[in-house]
1. For mean count of other Cβ atoms within 10 Å over residues 177-184, the calculated result is 17.5, so let me know which of I, II that is.
2. If you rank structures I, II by relative contact order in percent (Cα under 8 Å, 6 or more apart), which sits at the top with the largest value?
3. Say we calculate FRET efficiency 1/(1 + (r/R0)^6) of positions 41 and 297 (r between Cβ atoms, R0 = 35 Å, to 0.05) for every structure; which of I, II gives the highest result?
4. Which of I, II yields 10.4 for mean count of other Cβ atoms within 10 Å over residues 49-56, as computed?
5. Matching task: -0.40, -0.50 is the computed value of log10 I(q)/I(0) by the Debye sum over Cα atoms at q = 0.08, 0.09 Å⁻¹, for residues 97-304 alone. Pick the structure from I, II.
6. State the single structure among I, II that was used to calculate helix-only ellipticity at 222 nm (-39500 (n - 2.57) for each DSSP H run of 4 or more, over all residues; to 500), giving -27500.
7. If mean projected area of the Cα convex hull in nm² comes out at 21.1 when worked out from the coordinates, which of I, II was used?
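Only the coordinates and a few stated rules stand behind these numbers; no lab work does. None of these values were measured; they are calculated from a predicted model. Cβ atoms are built from the backbone, for glycine too; each structure is taken alone.
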Structure I
Amino acid sequence: MRKLFALIKESLTAGEDTDYTGIGVRRAIVLLSIPMVLEMAMESVFALVDIFFVSKLGKHAIATVGLTESVLTLVYSLAWGLGMGITAVVARRTGEKDPSGAARAAMQGVLLAIALGILIAIPGLIFPEKILALMGAEPDVLIEGPTYMRIMLGGNVIILLLFGINAIYRGAGDAAMAMRSLMLANGMNIILCPILIHGLGEWGGFGIMGAAMATTIGRGIGVCYQLFHLFDGRGRITIKGIPMSLDPSVMLNIVKVSAGGVIQFLLPSVSWIFLSRIVAVFGSGAVAGYTIAVRIMIFSLLPSWGVANAASTLVGQNLGAKQPDRAERSAWLCGHMNMFYMVFVAILFWSITSWLVSFFTTDVEVAGYAISALRILCLGYFFYGYGMVFAQAFNGAGDTMTPTWMNAFCFLLIQIPLAWFLSQQLAWGPQGAFAAVPMSESFLAVLSAYLFHRGKWKTVKV
């Protein structure tokens, strides 16, 4: 027991002297996974905190958050995709024992995040009403929804920086720093959310607009913390002294690796938008229930992404250290760990679904949709555990195109048509759209495992 606590304590420190390519594979996985799981848990708490306090404002407010989040998944896709490229390049340079190369890649990653954020903010600030209308929002949602969407999309540069800089730390193996930045951001969000939404004392707060303000401010504080340590010069990776200017060769390398990752995450995001649009046909109650179920699902999935991110870092660093077999073994072990966790969560959620949903709504209609959605989504958890690890293992190796074409096939050609067919042609209602998710995701996981086993990713140059 004492050794276990010592290992946990070690994992929560910066680990600046740890060579993850030289210690035992299981030990490396644990040291990286614990802070990465906690990091992702903090990100998932963002989603739950917002929907918990917003749910007190009624189903139209929940629908507003749900429809906005559907659009924001495009931003998250860019953030995750950019993060994949940054992590892959920084991890490879770290494995090659090239700290200056890792630092140059980090600086180009920061500049890319800022540029993308500014480009996305423009339509979000100008056209929020039109975007919500295209998503099928009801008239009541169009009253307060545009302000919420304007703040969230207008402040997306903060999201891109938060994800991008944490990708730098993960690639360098400093998972503890990534964890701490999200803990700080999340803590501020938890404090600000109830105050800005519902007010304090005689002040009534900003309503749903307060949720967007709290999230943006909280994440902004987290980004300031990241940048301070990134420029500090004393961490595992630093950009102190690196020129804040375009480095074409490094920038293009990150863009090349990130491009597949961006498309890879855009595809399920586009699918989610279509699913939300299909569900919206059945009214705000269905959208609100689906939103609650997805938020709870995200809470369970994001920690498992922490294990998947550990696989990405270990694959990248071990390939850089010329140890491809060790890279493969790391991914499979992460997959086994993830699968056991996800099966446990699925059993737990099935047992306490009604109780979980009761925290977010007392509306009978909304609760009914949320319960059915969550139970259906849980059916694919066994396969999710492996699928997300292999996807990140491909990405860590720099092979972002393999999971990209797999996502294109499974989401565009299977999930969306299946959701439409089950919900409308077979008259399953919104439950048909829910059922399409575990079906397509399970097929994707099996395909990923087969292609990973073939091993072509071991020869990718980054």
Structure II
Amino acid sequence: MVTVLSSVFFFILALGILITVHEFGHYWVARKVGIKVLRFSVGFGRPLWSITAGPDKTEYVLAAIPLGGYVRMLDEREADVPEEELHRAFNRQSLAKRAAVVVAGPLFNFILAIATYWLIFVIGVTGMKPIVGQVSPDSMAAAAGLEQGEHIVAIGGRATPTWEIVVVSMLDDAISSGEVVIKLERPDTAGQIERVIRFDSIPEDLNRGGLLDFVGLRPYRPAITAIIGKLAPNGSADRAGMEVGDKVVSVDGAAIDDWEQLVDYVRARPETPIEIGIERTGEQLNLSITPVRVEGDVGKIGAGVQTQEMPDELKSEVKYGPGVALINAAVKTWDMSYLTLRMLGKMVTGDISLSNLSGPISIARYAGYSASIGFISFLTFLAIVSISLGVLNLLPVPMLDGGHLFYYLVELFKGSPVSENTQLVGQKIGIAMLLGMMLVAFYNDILRFFVN
């Protein structure tokens, strides 16, 4: 079970890695182009640890608030600079050098993602083969003609060895064209067939709804025994006295044969008390549990199934040699970056709900959960967040790296730097925008915490 302590630990670990890599990009390029670096700080606020080293007496700091970092360089706009060091001041550098220093931070986040995906692909990751399970009647999947037992082999020309790749590819095509072209193999037919799912819209809240649920599609799974493997703290099941290890045998007097039956029964009964029969250490017990209503009029009790070994016939391993892994890692990073940028654009236009924004509470929960699953899962989480950090920092918002790059673009065409007054106004706008985004993210976090 993911504890608060483990979530906080892996959250700080992940942020520490991401921030250090980002700031090291600024630091490394600044040093390479001859700029004097005064301080390299991971975190903000009061220093917890510091050391001064190197010929430039650079101060390396670990600070108390692990939500960012900074590299302080010699700059006449911040303090007087001795005449003999003017050539090493940031503000005295050419436009190309200043831009290189600024873009290096996000660039190093993308490099970290490539390195992480490369390691994942070299080690190999095992996923579930995308065999179609239940197709909901009157759903988009049913309208496209998908049937139980079909094997999804490609989407939009991209091979799909696992369900994870299916979901990402489907979302990518849904956002870009509203049309998802799926190639399938059927157990009773030679060759491949093609189906097309057409999206009139995309789910507003991907965090809670889920893309597969939206199209009416479920992965095929063999019957899974309904044994409780995890409980959401203070969730309906937890409050009713359910424990990890309990085996669910009935609901409202009807026998339960597998986990999917329990999920379907609960989902269909939001805010309706259910009598759930369980076996616990040979004893039969009945618990009255009322599912909470989540978005989409779905019931949820805050319980997860115990992890069970996946049958070999449903396993699919994604693994490459070092050279091919590097190419695939770069392509994966590009695809995820482009998808992240398009999702942000859809949020701006209102096509996707702002409830998809996640703040530090959600990220901490994801960090702890991914680490509890395994090393590869945590690496995947790290790569995705690193890509998000890189993309966000390149947005043309004042206070972010992309805002500085926008000023440099104006300077390139204008022939002179943007005035300090204009930059000051821009900083105020940027702070307001970032604070607004943070407030929305915190609101989403709090809402998910109480609903889930």
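1. This figure was derived from II.
2. On the way: I: 23; II: 17.
Structure I gives the largest value of relative contact order in percent (Cα under 8 Å, 6 or more apart) among I, II.
3. Working: I: 1.00; II: 0.15.
Once FRET efficiency 1/(1 + (r/R0)^6) of positions 41 and 297 (r between Cβ atoms, R0 = 35 Å, to 0.05) is tallied for I, II, the winner is I.
4. Working through the options, I get structure II.
5. It was calculated from structure II.
6. The read-out comes from structure I.
7. Label of the originating structure: I.
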